[in-house]
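Heads up, there are several structures right after this.
A short reminder: the numbers here are calculations on the coordinates, not readings from a lab. The model shown is predicted, which means the values in this text are computed figures rather than measured ones. Cβ atoms are built from the backbone, for glycine too; each structure is taken alone.
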Structure 1
Amino acid sequence: MNELTKAEEQVMQYVWKLDKAFLKDIVEQFPEPKPAYTTISTVVRVLVKKKFLIFETYGKIRQYAPAISKERYFSQHMKQVIGNFFNGSTRKFASFFAESDTLNLTELEQMKTMLEEKIEILKSKNE
């Protein structure tokens, strides 16, 4: 899967939020000062070429929709991050968060609960 540039990712965030959108709808999502309509149009064309967006044509107007879910893109992106920064080790990735000062006790406890729930699900499948 191709990586998205910052501009492409920003457009995709808006399309994921809207689910289906005409170009004018995407432009309206941007905060002021909005980028030029033609700039966003170019980014959208690139996203279609990269197969991140699909479209339906209504006369001369296109309605765009995500070809890839936000969850699927995020999952693939995280695999690349883990591969690039943690030598493919999810253990090293998890220990990075466990050892960092960015998570507070509540967040760590929530992560622990999620992991324990996932472990129980996997155990029950193996029985």
Structure 2
Amino acid sequence: MTSGPSSGEAVEAGWQEVRADGRVRPELLEAAYAEPRLRQLFPWTGMGELHFSRCTEGRWTWDIPYIQPDTGGRYWVSGPLRSQTVGPAETVSQAIAMVVERLPAGCGPAFLGTPDELAVHEAGPPGARA
């Protein structure tokens, strides 16, 4: 087994990367990072949106709502899928709360690996499967 980064190190590196890329409003990044349940997830960005993944490697998971910028400093929470809408949020705190309320059951620290590896991990040891 190689000694690569831990899950926590990979997640922290992800947060540093999204801060550096400048695509997401700084106040949104800081509020999301300040929320412990979101800080343990892997962040990624797209079109100014802030997404959260339960694993650290792409293609990332799509089972957590994401936050989009809206006009006037407001936000829009969507997802987890692009075809799903949660609703508008007047403040960053409201947007964060809307995501946290909709976290999947047992959503814990991001898994070090891909969504496929996460699925195998969550299924348990091969001997435990029916």
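For mean count of other Cβ atoms within 10 Å over residues 36-43, find whichever of 1, 2 sits highest and give me its label.
By mean count of other Cβ atoms within 10 Å over residues 36-43, the leading structure of 1, 2 is 2.
Work out the source of 0.95 here, i.e. which of 1, 2 gives that when FRET efficiency 1/(1 + (r/R0)^6) of positions 4 and 28 (r between Cβ atoms, R0 = 35 Å, to 0.05) is computed.
Answer for the origin of the read-out: 1.
With percent of Cα pairs over 19 Å apart computed per structure, which member of 1, 2 shows the largest figure?
On the way: 1: 62; 2: 48.
Comparing 1, 2 by percent of Cα pairs over 19 Å apart, the maximum is at 1.
Tell me which structure, out of 1, 2, gives -10500 once helix-only ellipticity at 222 nm (-39500 (n - 2.57) for each DSSP H run of 4 or more, over all residues; to 500) is calculated.
Only one of 1, 2 returns -10500 for helix-only ellipticity at 222 nm (-39500 (n - 2.57) for each DSSP H run of 4 or more, over all residues; to 500), namely 2.
Hey, distance in nm of label points 7 Å out along Cα→Cβ at positions 20 and 108 derived from one of 1, 2 reads 3.0; which structure? If you can, show how the numbers build up before the last one.
Numbers: 1: 4.8; 2: 3.0.
Derived from 2, not from the others.
To which of 1, 2 does the computed value 23 (relative contact order in percent (Cα under 8 Å, 6 or more apart)) belong?
Among 1, 2, the structure yielding 23 for relative contact order in percent (Cα under 8 Å, 6 or more apart) is 2.
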